[in-house]
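Down below are the structures I want you to see.
Read-outs throughout are calculated quantities, based only on the coordinates presented, and are distinct from any laboratory measurement. Just so you know, these numbers come straight off a predicted model, no measurement behind them. Cβ atoms are built from the backbone, for glycine too; each structure is taken alone.
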Structure P
Amino acid sequence: MENNFKLNKIESITSIKELNRLNSSTFSVKGDGIGNTELAILNQYKQLKYIDLTGCEKITDKGLKYLSQIKSIKNINLSFCNKISDQGLVYISELKKLEYINLNWCYNITDQGMVELAKLSRLEEIYLWSCEKITEQGIIFLSKLPNLRILELPEFANITDNSIKILVKNSYRIQRLRLANLDISDESLIQLSNCTSLRELIISYCPLITDMGLLKLAHIAGLKYLEIKQCRKITPSGIKQLQIMLPLCQIIIS
């Protein structure tokens, strides 16, 4: 979804004046420092599909209520919109065509927000960096999404081995998963070894994971990309063994 957004012509918006220049054929917009007032005008463009509001810190839940009236939206980036809350996602849940949402660094989002996202059956990609209030309960709700392919989980959240177990059990289409700064152990990688759809896995700052868990990933024959960063119990020997077992997998160590 993100690649499609980049390929389309994107209209940049920094003011109401620029909003008024949009025409009926515009379906990709990027906001720069805009707020609720601009979104109230933007909602008249019912053909919009892709909206990037990265860093628009003035936007609140009220602004998302305006956006919820544009039923054609498929892709929305709200990263660094840190005034929005779960109530904003109540409005977002009305966008039944939504396939992609980026909530990175939206610190007020909790499990209740995940309940709202779980209502969007077309949702394929979810990004949750630094949404630390999300717990295992939120993951349970997200795991029920029938088309979920990409999930990048928050750091320092209360997400456990059991969370990963439930995710693997329910999300049979998951292709990309990010795990960072979480208290998960080899048990999570044992569970992930049963996820035959997985193609990309990023593991960062997970101090409990060892070579034993790492080598279980060899059971994922289709794994194409593995990034491991600062997992101190994983050794060069373990990496070498896994590379032999998965010769077509690109393994990045840092």
Structure Q
Amino acid sequence: MRNLKITLQLIKIEFLSRIMYKNAIAMSIITDLLLVVMQYSLWKAIYSYNELAILDFSKMFSYVVLVQILANSYPSDVSGRIANLVKSGDISLKLLNPFPFVGQVFIESIGNTIFKLCMLNIPLYIIYFVYGVKLSLINFLYFILLYALSYVFYFFFEVIFGLFSFYTGSVWGLKNFKYVILLLLSGKAIPLNFYPRVLRKILDFLPFKYMFYSPVMSLVENTQGGIEAVLIQAVSIVLIFLLFNVMYRNVIRVLCIQGG
């Protein structure tokens, strides 16, 4: 019960800290709308020249909007947060806190995600429900399941990149590398249907396509990927958690040896 109260309090603090910056909220909303308009114009021009057989335009635009909604809600700033704590030296205070450090970061990420889902994404919800394809309840529940699993994987993926800052002092270059991986392998830039078959076969066994492509396509195409997608994500979470544990223990040991 005490841990639950602490968790809810940390989520509340993170939510309130985000909502204070009204100008930043407005700029984020404007940026999202500009990105959607830009992609709408791009795909509209492509489809006016040649109607693509892979997806019709309404489904393609629905895909664009849903990807933007997911991109906003994932904990994409965790590695940067950890790097800033390491750079400022505040990481020592965080580690001395009786509440586990990674647990703190995860709960803060949840608070940030709730803020984005409740505030930043409202215009995107409106756009989708006006212009997007209709949703099926069963597929929406499947979408939520894949999203929840992907969220956990994404979080530990970010934490691992953040832990590299203990060795490098900065994750600027690694963040760019991470961004390119997710952009190309997850379907964030374009649906993976457009990729060569050989590459699609390889991506089927990697966790990245289940972050954006699979959950979004389950809604856009009104289909389910089956239990295979869930199992791959579950195994990926176990593997990345084991990798995180090894790195985290090594980082703490190095920090203690250096007197941190």
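Assign the value 2.9, calculated as distance in nm of label points 7 Å out along Cα→Cβ at positions 58 and 186, to the correct structure from P, Q. Walk me through the numbers before you get to the answer.
On the way: P: 5.5; Q: 2.9.
Value 2.9 for distance in nm of label points 7 Å out along Cα→Cβ at positions 58 and 186 corresponds to Q out of P, Q.
For Kirkwood radius over Cα pairs in Å, for residues 130-225 alone, find whichever of P, Q sits highest and give me its label.
Once Kirkwood radius over Cα pairs in Å, for residues 130-225 alone is tallied for P, Q, the winner is Q.
Kindly point out which one of P, Q the value 10 was derived from, the read-out being relative contact order in percent (Cα under 8 Å, 6 or more apart).
Matching structure: P.
For distance in nm of label points 7 Å out along Cα→Cβ at positions 170 and 234, which of the structures P, Q scores highest?
Working: P: 2.6; Q: 4.3.
Evaluating distance in nm of label points 7 Å out along Cα→Cβ at positions 170 and 234 on every structure, the highest lands on Q.
Matching task: 3.6 is the computed value of distance in nm of label points 7 Å out along Cα→Cβ at positions 122 and 242. Pick the structure from P, Q.
Attributed to the structure labelled P.
Of the structures labelled P, Q, which one yields -7500 when helix-only ellipticity at 222 nm (-39500 (n - 2.57) for each DSSP H run of 4 or more, over all residues; to 500) is computed from its coordinates?
P
Can you spot which of P, Q the value 60, 33, 29 was calculated from, given it is Cα extents along the principal axes in Å?
P
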